[in-house]
Structure I
Amino acid sequence: MNYNYIFILFIFLVSSQLSSQVSPLVDVGFDDCVFEDSGSLGVKVDNIGNLNCECGIVSESAEFDGVNDGLNFGREINAMFDSDFTLEMYFSVFNVYDVVDMLSLSRECDSDSSFSLIYLPSTKKLRFVAKETVSRSVELDISLDPEKCWHHFALVRRGFSWTLYLDGEASTIENAGREYVFHPDNTFSISNGFCTNSPLFNYHKFRGRIDNFKVYNVALSEVSLRKNSIKSDQILNEDITIFLGEQLPIEMSTTCAESFNWTNKGDLDDPNSLTPTIEPKKSTTYHIYFNMRGKICSDSINIYVKDKDELDCSKILLPSAFTPNDDGINDTYGISNKYIVEELKSLEIYNRLGIRIFETKDINEHWDGNFQDVKLNPAKYVYSVRYVCGGEEYHKKGIVNLVR
């Protein structure tokens, strides 16, 4: 018996379970205009100015006016930043110029033993700077997608390393070379840093919305952060191929937009609906534009149209490779052009020893790269697919590469 394998599998299962059970020590959701920490740490949160609660990523968010509004947190939060932690939040920024103060942990403007997060509207970037001393610091930049209304942001400290995540994408990882321990007299704030009152820096206060602000006392993985992410102002349907004369009902995530506008309205049964049914006459890209407080963001879907009379039944499409690493991209293996399949007789996957490791007759079921709930090693595997198209049965074999 391979005891090393059993031990590694046990450690993996335990760590996965613990990761899924992690709860934030600081949790400020802003629902019902309650500016309180509902996490286990129970940090005091001071509302500076006159914050309003408006539509948020889940329910309600805090809207900052860019002039007076901010939040200060009690100093009991400070110790969390001296070791591994994850800070995450959703935000929608309305500022269009100057340097914008987002988050800061400091006792004066540009002090050592501090960190800050600013937004640079001219380049549409977030910049994070952590300082131990004047000469020792870490700096990270990450770009915003201007097509999005809401952004999911996370700051992760793991040992000596610092990483920013924005909408599922990671910045470069910066290694500080040592652990930074920040000054205990610092104040952690949102849109209320000391540089907003400094004539030398002239940072502007954040104007926009923040929701679901959380701090964990662990460094969450990229996979965990993606699982935490909530979609907003997005078409939930994937790009699709349909036959001429068929229709596609649109599914939409939540939105805080005051108004919206579709393109190619002539193909929509109701252009004034967020979820119309579309009947394209040819392959078309449909855009929807959202307006939230004057901020314009958008999403789109490609609908490809095929004529049944011109269908080539022999050309079933299966990827040559896939990467089941839980990053949300190309994680599973299945038929790409499902529209040509009238009936799936079988899709089977075999390893190099000829052992069948996956089988399905459901065209919507994909292989996840596992066999009997165990992740398989990177290798070449053989697929065999039997299907009916145009009333005839077809059979195709080929190779698929599993890459991790």
Structure II
Amino acid sequence: MLNSSKRTYYNRPRFFDRGFYNSAKEKFVERYSLHRDVLSIYLFGQVSVPGISDLDFIVIMKDSLTEALSHKYSVKRFSKDLRYIYNETQPFLVTKNIYKEFWKIFPMHHLNRIYGQEINQTIPDELEARPYNLLILIEVCHHFYPVLFLKQLYSERINVRYTLLILNALKFPLQLFMETCGVTVDSWIAFMKDVVKLRESWFQKEDQGRYHQMNSTLHAASTVSIDLMDKLNKYIEQEFWSYNPDANTNTTEGFRLWDKFFIPEFDSSQVLENILDEYKQTGKWRAYLPLTFYYPLFIYSFEAGPVSRHIEKSITDVRDLFMIKDDNLHAVMEDRIRLMNTHGAFYKDNAVKINMVHSYYGYNPNPGYGKFYQALINPHRVLYKILKNGRIGR
């Protein structure tokens, strides 16, 4: 970890009162309600700390668009202050049928309808939700942990507000695991209290004290997220599926997929060291995950649809490597990837030019739109990147 005195901090939180958050909500509705295929708009999450919290929207649309969802609906087209409140993040765009089952993909808390018709989600019981919740947790770990925190912790420039948001976001998978598995982890609860305290006192402290606390909490988040992966792995091995060490195949090194290593012997005490060693040697951040987390991806790759095709390009056949303990498991995985494929196809088939905020394992329904649009609106920035990097895409 870098000496905190050598760091620079940017995107520092700016205080806005709740009145401005309400205005930002109204401005978003004002823009999106102009689109004739929008059925409803929901706000999810809470504004717990004005100036740090952001606003997250889910926009429910018709299955087939009669009007293009063009760049004029992008959050980038709002004012600077509004983009800050939205955290430069596009809304979730879903159809009515996807929204009804969206809990299988991405659980949303504190849903609040702010425009249009009321659309109810199906509400599962605890037993039905359990395997879906575990698959959601695997996907969250795959996307983010612990590299999300390490990138900030070992950077010379720390994005302050982003850091405070991702620290807060870790609370939700921790809570989801404890609720799903019926356990209480005291160290996680203590961590969540520290995050709340850090955020709530942010505008009351001097810079030196709050940045020191933020860096300490970032370090804690790295170890807590690894602990989450470890406990999730053990729970899955006990209840659902597990790696078969007697399988007649060479898996001692595990598998590499994109920027991840899936390893058969997941030792939580060594993971952080392995990641840091890899970073020192290659200059790249690569996550180490339990091999059990690889299995859902393998099942996802068999289905028909754009997300499945994206995964299939990089996946390895592991059908003989796992022992399945729940006969309903494959049906749950197939149901979940069905929704992912349907969601991805909605963006692709309707040529939605707004980035898909919930990217399924790096799936991009419309590659190239972002760079092309960036070149149109800011050619000098793109030219600078070409001169600096030799090409646009770095």
Structure III
Amino acid sequence: MSKPRIVLLIAALLSLLLISGCSSFYDGEYSYVTSHEEPGALVGDTEEQYYEVRTYVGLKNAVQSLISSGEESGIIRVKDYPSSVQDDIARVCLDATKDYPMGAYAVEYISHSVSRILGYDEVKLRISYRLTQEEMSSVRSASTLTDVYSMVENAVESGLARITVQTSSLSVKEQTLLNYLHNLYRSHPELLTYEPKAVITFYPSEESISKIVDFAFSYREDHEEAVEKLSELNPAAERIVHPFQDLTVQEKALYCCRDVALSVQNTRRGSTAYDTLILGTADSEGCAMAYQLLCNLCGVDCRVVEGRMDGSIHYWNIISIDREYYHVDCSACIEKPITEGFLFVDSQMIPRYWWDVDKYPACYGSLSVQQVMDVILARQNAEEEAEYAAP
């Protein structure tokens, strides 16, 4: 073979290796894919099937295959084995309940016996499960952290009490998942009436490459009540923003702040968008969540800020207008001019307000409230002139 052909062949092989590599990256995520080894041939008739193996890896994979299938018993025939089957099967069974994700998640214990038969060792297994077959089959598969996020979002939107996910993504960590759930509620009050809570358990552990993640969710109200509230809240919010859907971003942001402030008659309690826009009772958290909802509906880039004002826990929002950021505190505008809480930069918030500057964008925008009001006034004058000029 000529030298150019050899070089081309090597390049092709390298390309294939890159395509089928062990690490995959997606939006900063990374997962680990282990090589697959067959558990050995499953042979025999339908009444008595068994695995036939010759190596430790084959022995281990046969036990894991039985667990994955939910089998309560199984037979492994070991031929030409280089060491002690009795010692190794004991270690394999223990590891399967501690280190194998489905084993750690579902298996109570595994008992085994080894018999020497002409030409091979026969291992008989009895597997006891702490979970039902239905619970084991409900475990979903997720390749990336984004897939896990999607499953969590669908679960809490549907009011599910529990989901279980198997993944090899190294990005799946408890705090990452809890942060996502928290941010999902803060960012999308149109989806959730209250923030769901979650207890997250990893099998065998959070640090494992391949793991099963069990989510146990709890809610402040039942799903039917939440759906009923959202069916009242979202149409009401859409009616609020409908008149100014075609205006500029700064006008939308101002009108959303105004309408949140006008919705509140009682400031002593009420921490949700529903409390604010439907019941008319809200603290700073309720105002911030209502403003987030209205901004979502009319296309204003917005986020909720968790901080302090005058030493007490306080909530407000940060919005983006023309790639510049501003603070908006709707609760400061209740029964007061909108200039009390709209389009503040960082220097105007100090020293009364405190927030974690590493979690939120710096606010140094150049737009003033007066400029926005001038735009609104100019629009109103133009509309009045057009109406007057109409025949």
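Before moving on, here are some points about what is shown:
- For 26, 13, 9 (semi-axes √(5λ) of the Cα gyration tensor in Å, for residues 301-364 alone, calculated) the corresponding structure among I, II, III: II
- Which of I, II, III yields 2.5 [distance in nm of label points 7 Å out along Cα→Cβ at positions 125 and 253, calculated]: I
- Relative contact order in percent (Cα under 8 Å, 6 or more apart) derived as 9 - corresponding label from I, II, III: III
- Here helix-only ellipticity at 222 nm (-39500 (n - 2.57) for each DSSP H run of 4 or more, over all residues; to 500) was derived from just one of the structures I, II, III, and that gives -12500; the source is III.
- Given 1.04 for Rg/Rh (Cα atoms, Kirkwood Rh), calculated: source structure among I, II, III: I
Read-outs: derived from the displayed coordinates by stated rules, not from any lab. Since we're looking at a predicted model, the values are computed, not measured. Cβ atoms are built from the backbone, for glycine too; each structure is taken alone.
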